[in-house]
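K.L.:
As structure tokens, here come the structures.
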Structure P
Amino acid sequence: TEGMYYYSLMVSNGAGCLDSMTQEIYLEFRKALFIPNALYPGSNNFEVANFIPKGTGMRMYKIEIFDLYGNVIWESSSLDDEGQPTGYWNGTFKGVDVEPDVYVWKVEALFKDDTFWEGKQYQDEDVYRKTGTVTVIR
């Protein structure tokens, strides 16, 4: 948990001399969200074969992936105790492999410090977007 903590160290030597020291340490709250832009389901590497959003410090999170017609083909809102996403997409819809193509994702996220995820900033753009694309490579 974010906040100020105090750690004390007490030492003694063989002659019975004692000393102590207390250090003040501030732990900063960490928050982040990263959305991948591709997956290759044929890979032997789990991280490459699946669409795995990464992040930490979230209180609420929802991600959806849409097909060309705007239908939701995958969604997740599961977080672990650290506020990290636990769901991943394996490139299927109802158990059937989707076509190699570009799919749209949309994310909403609220961090534990009550700030919303601003979105993803793309290269050469000044704006943040809460939508993006993921490419399925087969």
Structure Q
Amino acid sequence: MYQEYQALVVLDLLTTQMNKYANKKLKPYGLKFNELNIIRFVAQTNESVYQKTICQNFQLPHSTVVGIVFRLEDKGWLLMGNSHFDKRHTRIVITDKGKNLIQETEDIYQDIMNKMKMILSEEEIESCIHSIDKIKELFK
């Protein structure tokens, strides 16, 4: 039982520490790690992105996504507009400023991965990602 509890604590601490590390690096931009992840998601998705898409992919409530997207639009990283097909849906696209931000902050992701690679092999990292994805799916 203790080992099961410890696994939950370790996962929680890992998330907290990675967010804290990334948020510290993002402070000059006035940005949080989860916001940068949303910007990257919008940039890397090949199809139209809507607020609903972000809600589903990040498992966030609609009200939270609305607030985040408004902040990111105010800072000029994202742009909101109505869908051409359904005016009830808010379409989100990345701006050139948002694309530049991704390039400027790429080192944060590389730093985190390099820290992992110091102690884990590529296979171990892939296995870890696969296992965490499987666990994540249980809670959707």
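Just so it is clear, none of the values below were taken in a lab; they were calculated from the coordinates. If you're wondering where the values come from, they're calculated on a predicted model, not measured in any experiment. Cβ atoms are built from the backbone, for glycine too; each structure is taken alone.
K.L.:
Can you tell which of P, Q yields -23500 when helix-only ellipticity at 222 nm (-39500 (n - 2.57) for each DSSP H run of 4 or more, over all residues; to 500) is derived from it?
P.N.:
Q
K.L.:
With FRET efficiency 1/(1 + (r/R0)^6) of positions 80 and 96 (r between Cβ atoms, R0 = 25 Å, to 0.05) as the yardstick, tell me which of P, Q scores highest.
P.N.:
With respect to FRET efficiency 1/(1 + (r/R0)^6) of positions 80 and 96 (r between Cβ atoms, R0 = 25 Å, to 0.05), the highest-scoring structure among P, Q is Q.
K.L.:
While we're looking at this one, here's another question. Computing distance in nm of label points 7 Å out along Cα→Cβ at positions 16 and 104 gives 3.1 for which of P, Q? Mind showing how you got there, number by number?
P.N.:
Values: P: 7.9; Q: 3.1.
Of the options listed, only Q reproduces it.
K.L.:
On FRET efficiency 1/(1 + (r/R0)^6) of positions 56 and 72 (r between Cβ atoms, R0 = 30 Å, to 0.05), which of the structures labelled P, Q is highest?
P.N.:
Between P, Q, the highest calculated value is found for Q.
K.L.:
Distance in nm of label points 7 Å out along Cα→Cβ at positions 32 and 120 computed as 2.4: which structure among P, Q?
P.N.:
Answer by label: Q.
K.L.:
Oh, and also: For which of P, Q does percent of Cα pairs over 28 Å apart, calculated from the coordinates, equal 36?
P.N.:
Among P, Q, the structure yielding 36 for percent of Cα pairs over 28 Å apart is P.
K.L.:
P, Q: which one has Kirkwood radius over Cα pairs in Å, for residues 48-127 alone, as calculated, at 13.9?
P.N.:
Derived from the structure labelled P.
K.L.:
Identify the structure, out of P, Q, from whose coordinates distance in nm of label points 7 Å out along Cα→Cβ at positions 24 and 112 was calculated to give 2.3.
P.N.:
It was calculated from structure P.
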